[in-house]
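**Student:** Pasting the structures here.
Computed from the coordinates by the stated procedures, all read-outs in this text should not be read as laboratory data. These numbers come from a predicted model, not from an experiment. Cβ atoms are built from the backbone, for glycine too; each structure is taken alone.
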Structure I
């Protein structure tokens, strides 16, 4: 068995990585971490002799010119079986640290300084225990990267003892739109074809967070995330003629009461129920003051999925949109009757629900062009300074203008980003291997700690393992592509590669707490003494068990 990295080596590397303020989206900061990792790997004897096995992967269409880093240790004798270990080197900002922001990237100094600060009860107890190290990125996820890099160093010293190749992949922008991993996936496919590799597993080292017990967790899958968009269109009228129009915010508000926290929107898998849809933005689109009813409003949500397909999510959205329109019109009519206002209307007013795909087809029909030719001119006219969500919303507004449609109506679709769920369904040999090895790791952990690891089916914090293959049909992916106006333009998604990849996943990381908060911390005893041997065991056992199931 390969010896795990020493606690001293691992701690030192972790502190070095944490000292780099690689905040997502800050010019130059993520590349500072990328180049530091690149140089560190290049100084290892194995890569000093084989510089061609270290790779700088540019992020596609990225204004910040960011890079991901990969490195491959090849087993001797050569084999095609390959284990991917991955993590991200970007971190969220440290503004929440207040006056101590300057210490956020100095874990030892920051931990010492916190002894003088008022802290929540649980954070104070962890601080006084001496078992925790505080600081930005310590849990999420500079320690995890340090563990992977230290293992690369160990395994590279004896390729002849390796049962599989070991491919390290460090990405940027995980805390943003995952542009790093979305660019790395086509590269992984290219390397796989070039070297005839077989990817047995992709192991991440995100922290176990949000769990009640003081123990480590091993996750066999990761939750998916999709962003439902409702573009609500009312009808303008002067406020003095209120009942001649209908307010888009009224429609949006009815939608909110129907969707926000709706039990039907929650996904279920095995014995677990996941959180329902949550609103991330509700706003009208009026840019200037006016005494008219607002004509347009938007609502978009976060939806966590495990089993539900994009098509099923869209079907739910359309149903709720129809209900919201009916409710808004009924509310307005009820109040009109109470006030005895006359209303010149020949028949009962009806609302319309359209998907973005249907709206594009509508515009194409009017213009006499192909649907795929509709969006190009529209997207070219959108200001690049807007956020990606604002650009998506603006694209829908411009589509609506081109359609000449009038409200009341709701347009449904999706905004970036999209994280497909990736779960262990025991559907392949690879899935079964990972489950078997996971059980072995749990059993071995009982000899290392009083609280053995626990296996969890789904990591609920959203992570890049979502991109290790699409567990659905091509038409499921098309439901997103056809209803996300920025797809393939501002938002590049490796659809073809995901349909080709099928890599089982595992997350085996440190015990972390309060990620993204000023009390972010990891359990040092577990991180330095318990997890490293278990991580090494996973790397060594997976190829052996995989081969044993061939016979």
Structure II
């Protein structure tokens, strides 16, 4: 029986080699067609039809080949070392599982492999290897898509561990993994790209409940950090000495605090319930920090002379002792943010460098029954900002003390004092959209401009008031609906642009197209 299996595998191997030689011969005579980054004619190896295990198929594969894995649970550890292959779960992550069975790393990659459609689970550090993590990447630039990394354990990075690599994760869920540091992701000296990634339900005794990143860069769009807890710093994430380009981050219910029957609060997360940032550069744009908890900086802790920009961002519902945003010897630029209904202080600055605040809204940040919006000995530099309460800060031009008049979704109501009240020059270069993906500069003809700038004056806060909301099909914003609006929407839709998300559900799909058609037919 064993000899028959060996003969069968050898015959399949010979067939794959013949396919590969045929492909190379064809490539010598014809122009090879290239699609999606893979050359037409490379070998396809099927599991279990051509190889009994994923590991056996990977061993047969050469760079450019595709390994197709049938649905099932594969109790093995997989290593892709130095091969630029595609590993694809045919049934998707719900049906195709790599389970390490507690015997170390589930999937190890060194090089430029692409992996798609797997659940990666069962990894654990063993006494003999001291190793773990569901996915471990060292070197190269692999891409992981449409997968789930859950139920893994490791010493650094229970879900994903990255070392000196450029890794891209797209539409990946990382949840319920365990590690002393970096429960979801642990990356060192690496460039990490996260597109529509969800990191949730981690609890670490040390830094970085959701993610822990030291050095390199983080590029993220549509990242979710939710229900992650750290016993020290960075419930949602701990990032130091890195460059950030983060858009549409949704950080919800990270960090941990306990309120007893007397109303006293015990903070299990010390600093940065949402994010702990130190010595970072770059920008966080169009993001939400909602109901995060931490003693110092319920939503954000920023230190280390960080010149980070926080733009078009909502911070609300934080439970903290020293600021929803705490700045410690750093100089972040906070522009067009809405920081409301946090406890205690919206912004707290310690000694040293101080934050620069422009075009923002502070309201309802409570200490006891008092509204104390900005505090601390650091004396923030505040201008062109609405402050609905007291503020210990250096107040410059354009500061308004008033009720901001926001609706339940934190958008300005008609007649709000934040409308057309900002300073256009304070908006960082390249910022054209508000938190919701609408135009950042919109004029309200019914409001007298109190701000400064050329053209339409920017509003204060994360969401721009649009008097044309009653005419949503007017893509040009000229007060009428015409063919030009329809073709502009088609262009946005085809490009996957955020303005094509017509129903604002975070996805661009057929529902947006048909909703726009209905609005277009209705006109203004």
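**Student:** For which of the structures I, II does the calculation of helix-only ellipticity at 222 nm (-39500 (n - 2.57) for each DSSP H run of 4 or more, over all residues; to 500) return -4000?
**Tutor:** Values: I: -11500; II: -4000.
Considering all the candidates, the number was obtained from II.
**Student:** When percent of Cα pairs over 28 Å apart, for residues 87-222 alone is calculated for each of the structures I, II, which structure yields the highest value?
**Tutor:** Values: I: 32; II: 5.
The maximum falls on structure I.
**Student:** Looking at structures I, II, which one was relative contact order in percent (Cα under 8 Å, 6 or more apart) calculated from, given that it came out as 22? Can you show the working numbers first?
**Tutor:** Details: I: 22; II: 5.
The read-out comes from structure I.
**Student:** Follow-up question, since we're still on this one. Out of I, II, choose the structure whose coordinates give distance in nm of label points 7 Å out along Cα→Cβ at positions 111 and 495 equal to 3.7 when calculated. Numbers along the way, then the final one.
**Tutor:** Numbers: I: 4.8; II: 3.7.
The structure behind it is II.
**Student:** Comparing mean count of other Cβ atoms within 10 Å over residues 95-102 across I, II, which structure shows the greatest value?
**Tutor:** Working: I: 13.0; II: 19.6.
Across I, II, mean count of other Cβ atoms within 10 Å over residues 95-102 peaks for II.
**Student:** Further, regarding this structure: Where does the value 24, 19, 14 come from, among I, II, when semi-axes √(5λ) of the Cα gyration tensor in Å, for residues 135-334 alone is the thing being computed?
**Tutor:** II
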